[in-house]
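> What follows is a set of structures to go through.
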Structure 1
Amino acid sequence: MNTMAVAVGRAPLLQVGRTFVHPAFDFLVIGGLLTVPIALWTALAGNSASAFLGVTFPVLLLLCNQAHFAASTVRLYTKAHTRQELPFLTLGFPLVTFAVTSAFVGFADQIGSHLHALYLTWSPYHYASQTFGLAMMYCHRSGCRLDRSEWRTLRAVCMLPFLHALLSGAPLGNGLGWMVSYPDLVANPAVFRTMRILHATFTWTSLGAPIVFFAWIAYRSRSSFSSAPGAEGGDRPGLPLLSLALMLSNAAWWVLFSYWDALLWATVLHGLQYLGIMSIFYSEDALRRPGNRHGRAYHVVALLATCIVLGYGLFQCWPRAYMLAGFGQVESAYMVVAAINIHHFIVDRFIWRIRKDRNYQTVVS
């Protein structure tokens with residue numbers, strides 16, 4: 001009887017993790033495992049995948065990508081006390097964004113390519129950072145408390161796909177190729193050889209390092225870390241499988257796809273992932289508001305409808321306003337897309353903080 005009690009009381013090393021909705025939803029939508037069938041479809045039936053994408057891409061773009069950029073703005077203005085805590089971000093930053101975007105539209109021939117390259121270079125870093133943030137959310141939610149060295153290691157593992165993209169985009173003038181001219185990079189045989197070695201290294205470590213990290217946390221949880229804070233004198237739970245899925249799915253986007261395909265599919269899947277976690281946090285906050293009279297489904301539908309409408313306004317109507325003012329279609333669309341992305345990256349840095357933030361209540365509740 002005592003042996004059974006001890007066995008039951010041991011923290012699991014192999015755990016799905018405490019989900020927000022349901023294991024299927026958390027793994028497929030937030031964990032990004034929808035990548036797997038898409039990757040197989042693209043690899044085995046590329047023609048049909050391209051044909052399907054050509055027909056449905058405008059709809060996918062609106063429902064997943066454009067709506068998810070709008071979602072960060074909705075979160076910024078609906079999260080409690082944000083206007084008081086972040087006055088510049090909510091009041092001044094939109095005006096700065098509009099002014100900067102207008103300047104880049106007006107001088108697109110001279111400086112527009114740099115804003116576009118900045119957004120393309122920053123995107124994989126943003127995806128890597130979100131992967132790290134979500135992986136940490138599931139760690140907090142599942143009772144797997146990481147010490148500072150483990151925290152840094154997890155962040156480094158999540159950054160590997162970004163480093164891979166930094167090199168993959170170089171021949172196209174993005175990533176490292178934006179910072180240093182690609183012909184200059186490959187002119188020196190030693191530099192070119194080093195880049196190829198690093199690219200191969202990041203390819204394999206992007207997929208392998210998450211598995212090694214998962215095993216390392218399992219080992220430490222059962223040995224030297226059995227007295228870690230939060231373990232209450234017992235074994236600490238291992239890293240949630242949901243955190244591992246997040247790292248592997250983001251790595252798959254950048255390693256298994258070509259650079260442009262990675263940008264395309266990562267944008268769509270990242271948007272779906274973002275809308276999933278956003279729906280959870282938004283509905284939780286709405287249910288806690290005094291005087292709330294609606295259920296969770298109402299708040300989720302209202303959120304998604306608002307994001308779709310706002311996304312259409314940002315990505316379709318804003319560029320048309322520049323076109324009506326006499327600017328070209330290409331520079332108007334490209335500069336607005338780049339500006340919205342960069343605005344989204346900066347806003348996300350502040351609205352999804354967990355430590356000493358109201359988000360933590362939703363993470364652990």
Structure 2
Amino acid sequence: MKLYGKMFLKNTLRSAAFARNDFRDAIVWEINSAQRYARVKIQGTNELIVAYYPDAWGYTPDWLSEGRAVKIAHTCGTIGRIEIVGKGYYIPSPVSGEMLPPVATGADCVLSGCELRAIPNGARMAVQVLIGSYRISGTEYILGVISMLYGDAYKMGDGGAMDTVAGVVSINAAPSAGSFRYDLVCVGADGVVDYVPGTASATPAKPVLPGSHVQIGRFILVSGGATEITAGDIGREYQAPVPATVSATPADADLAWDELSTTITVQVLDQYGNPIGQGGNGWYITLEFAAGNGTISSSEEGSSMSKIGLHTGANQSQGTFTYTRNQLATDESPVFEAVLEINYALYGFGKIILRDAAGDLM
């Protein structure tokens with residue numbers, strides 16, 4: 001019975017303590033999520049009070065944010081500790097100072113639109129800038145529709161609805177093969193679209209954004225020898241060139257009856273479409289018949305009616321084979337398969353049309 005009496009007395013005292021808790025509405029001024037507390041103001045004072053998150057909260061609730069009203073209270077068992085216990089019902093007014101926390105100035109950024117796009121029809125060394133809005137030093141600006149003054153830059157055949165295009169930016173000529181360049185397009189408070197070309201290099205670096213400007217779209221990677229800007233160049237990240245494709249190109253792809261042979265050039269290209277070689281003996285490439293007949297030969301391995309190979313030579317991207325037709329009634333137009341085998345295989349195909357004495361396809 002004594003045990004029950006003590007428990008009853010303890011619960012009664014705890015209930016009385018809770019009943020006397022001083023609940024107040026407060027306005028959240030700032031939040032420190034790392035330390036799990038907020039600084040708040042209550043009615044009648046301009047002093048910032050520290051109010052902690054309850055230990056039972058596993059996360060910061062959505063309603064706990066700057067400028068919102070919360071309910072705070074002194075906790076039992078910890079002298080001087082104040083906790084946030086829930087949502088507040090009204091925003092208290094301090095005796096002095098501001099009623100609400102200052103609104104932070106948003107970062108300089110694009111708010112909507114302001115994208116880069118390759119010229120839809122007939123890509124060239126230029127990009128379109130789409131309309132949108134942006135913010136600089138807390139002020140919002142509109143990048144509007146292109147004016148007729150820019151008619152020499154925006155061509156009617158470029159494509160794209162005119163009420164969506166803010167401007168056309170010409171891109172500098174590409175660097176020489178083997179070099180790359182990052183280019184940047186940006187806009188300032190004056191609403192003028194600026195072009196910032198980078199420095200050409202075998203390992204390019206991105207140019208620095210000018211002060212009081214926001215970047216439009218993503219960086220443009222201009223590869224050596226490029227003659228147009230495609231959608232794939234916008235936002236493309238530089239990677240060291242590696243073999244990506246193989247081409248097989250006959251010097252004469254249509255042989256008349258009395259034309260007995262032609263050469264076939266097999267070339268290795270990187271992911272940017274540029275020729276790529278390697279040291280030592282160069283690439284080892286094979287050429288074989290995928291269909292048709294005749295003889296293929298290389299200066300390195302001789303002749304074959306099925307498959308032959310060669311090395312391109314140090315730092316050379318291509319090698320040359322010779323095809324010779326049989327000049328028989330059984331001639332069949334050949335299809336060739338070129339193969340480059342490194343730690344992976346790349347395939348390229350080529351075709352030659354053979355004609356009989358009457359000029360018909362064989």
Structure 3
Amino acid sequence: MAYTEIDDPSAYFQTALYSGNAGTQSITNDGNSDLQPNWVWIKQRSGTQNHNLQDSVRGSTKILKSNTSADETTDANGVTSFNTDGFSIGTRADINQSGTYVAWQWKAGTSFTNDASGTGIGSIDSAGSVNTDAGFSIISYTGTGSAATVAHGLGSAPRMIIIKDRSNSRNWGVYHQSMGNTYAMYLDLNNEKGGGNSSFWNSTSPTSSVFSINTRNEVNASSANMIAYCFAEKQGFSKIGSYTGTGNANGTFIYTGFKPAFILFKCTDATGDWVLYDSKRNGYNGSNLALYADTSQGDDSGNEPDILSNGFKQTGTGNDRNGNGNAYIYMAFAEQPFVTSTGVPATAR
């Protein structure tokens with residue numbers, strides 16, 4: 001069995017750090033591979049500007065914010081282009097005023113359209129950008145207000161889906177396979193999981209071809225423009241799973257099979273922020289810095305996890321990271337596989 005499906009994760013995910021200049025500038029990636037991103041998620045580290053999420057499917061002027069329920073806005077001064085190895089930005093305050101910034105970038109890249117009536121896949125049309133190698137797709141569809149299925153193009157079942165109504169001010173809906181198909185969470189809130197019914201996912205787990213939605217406005221508002229970010233797991237590159245907290249500073253170790261470049265996790269049975277870590281903002285254990293998808297807070301230190309060659313280990317004890325007996329979901333992407341397909345091991349930080 002191969003150790004990893006992807007030897008160079010930088011071909012599909014990269015983190016970039018930069019300083020704002022209040023003008024225009026281009027941000028160039030420094031990974032082993034060039035990466036033209038299709039989804040760019042930017043956060044000011046040194047201040048409290050909103051998160052700024054843009055993708056090539058909606059278009060470079062279209063902006064969503066993970067920490068608010070606001071509908072999509074249009075600003076020509078945000079991410080202005082998705083370049084062959086990075087992206088260009090304008091003067092928008094969220095992403096290019098004074099201070100320091102981080103940009104997380106994912107590559108999809110293959111155009112995707114599905115005429116549901118013609119293909120017999122799904123019940124409503126969908127379109128977007130897909131990367132089956134990396135297990136990532138960006139899918140646009142129009143809500144119906146009735147139970148429906150949507151083609152995602154991945155060829156394997158997504159384990160996490162993040163959906164936003166672009167047309168209306170509504171919370172972000174999140175599906176995670178570890179919670180099951182009767183529960184959902186909101187990316188912009190610190191609430192515990194909600195649901196216990198079929199209103200989000202029609203009590204149906206995603207398949208290799210479609211995901212299911214029901215009547216909930218957050219994922220299927222009638223006539224609303226919707227965007228879905230879909231993630232399937234790929235050995236050695238991405239891990240989408242769960243863990244149980246211990247409440248111990250020498251706490252839970254989460255095995256991923258790679259050295260993480262990016263980690264997102266959330267407590268599901270108690271309140272707690274959506275916590276974001278990456279391997280670049282400090283670069284060594286003991287001083288990793290947190291950001292929070294549901295708030296505008298800048299870099300935060302303390303209670304950070306250790307990033308290891310084959311996973312991450314929680315050192316905090318609070319509900320948002322490692323509360324005793326609490327349940328957590330996570331999604332992580334690789335900086336380097338634990339062992340490459342040719343047998344080269346990852347090193348500790």
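Every number in this text was worked out from the coordinates using simple rules, so none of it is lab data. Predicted, not measured: the structure shown is a model, and the values here were computed from it.
> The value 10 for relative contact order in percent (Cα under 8 Å, 6 or more apart) was derived from one model only; which of 1, 2, 3 is it? Walk me through the intermediate numbers first.
Numbers: 1: 33; 2: 10; 3: 18.
The read-out was computed on structure 2.
> Continuing with the same structure: Rank structures 1, 2, 3 by Cα Rg over 2.2 N^0.38 Å and report only the one at the top, that is, the highest.
Working: 1: 1.06; 2: 1.78; 3: 0.93.
Answer by largest value of Cα Rg over 2.2 N^0.38 Å: 2.
> Which one of 1, 2, 3 has semi-axes √(5λ) of the Cα gyration tensor in Å, for residues 125-324 alone, as calculated from the coordinates, equal to 30, 18, 15?
Among 1, 2, 3, the structure yielding 30, 18, 15 for semi-axes √(5λ) of the Cα gyration tensor in Å, for residues 125-324 alone is 3.
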